[in-house]
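Here, each number is a calculation from the coordinates, and none is a lab measurement. Predicted, not measured: the structure shown is a model, and the values here were computed from it.
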Structure P
């Protein structure tokens, strides 16, 4: 699960931020779900960046 409003949680793990695992763990994922995307909107460049990072991990 990736939060569209704050995708990488300031790149820090719990308890400092909202990431449960390091970003390097994305390479093990078979699927990525972006939630709150309706609040960000598809035209926002951050959504494209999230998709790019997930696909290339």
Structure Q
């Protein structure tokens, strides 16, 4: 049961990361905010992959 809950949480995290990616793309290409959010999203995606690999 805990494994199913973990998989559901990972799925939700992926969906949220995808939604954030879409929103980030709406920002001006040369904005510092876009770059900062992109870097944070990259870190979050790496964490999702690490958790999913366990």
Structure R
């Protein structure tokens, strides 16, 4: 398994907990951005697991 999806999930959870560290006030976006980052990380992990299971 690669480390990139784990880092994505970590950044997503950190952004959900402390959004003021990543997003300026009034810049648009919001917590949904971090939900999408978490979803991309989980999708990547599941895709890699499925590929390894088929071997």
Exercise for review: State the single structure among P, Q, R that was used to calculate helix-only ellipticity at 222 nm (-39500 (n - 2.57) for each DSSP H run of 4 or more, over all residues; to 500), giving -7000.
Suggested key: P
Study note, to complete from the structure: Ranked by relative contact order in percent (Cα under 8 Å, 6 or more apart), the structure on top of P, Q, R with the greatest value is R
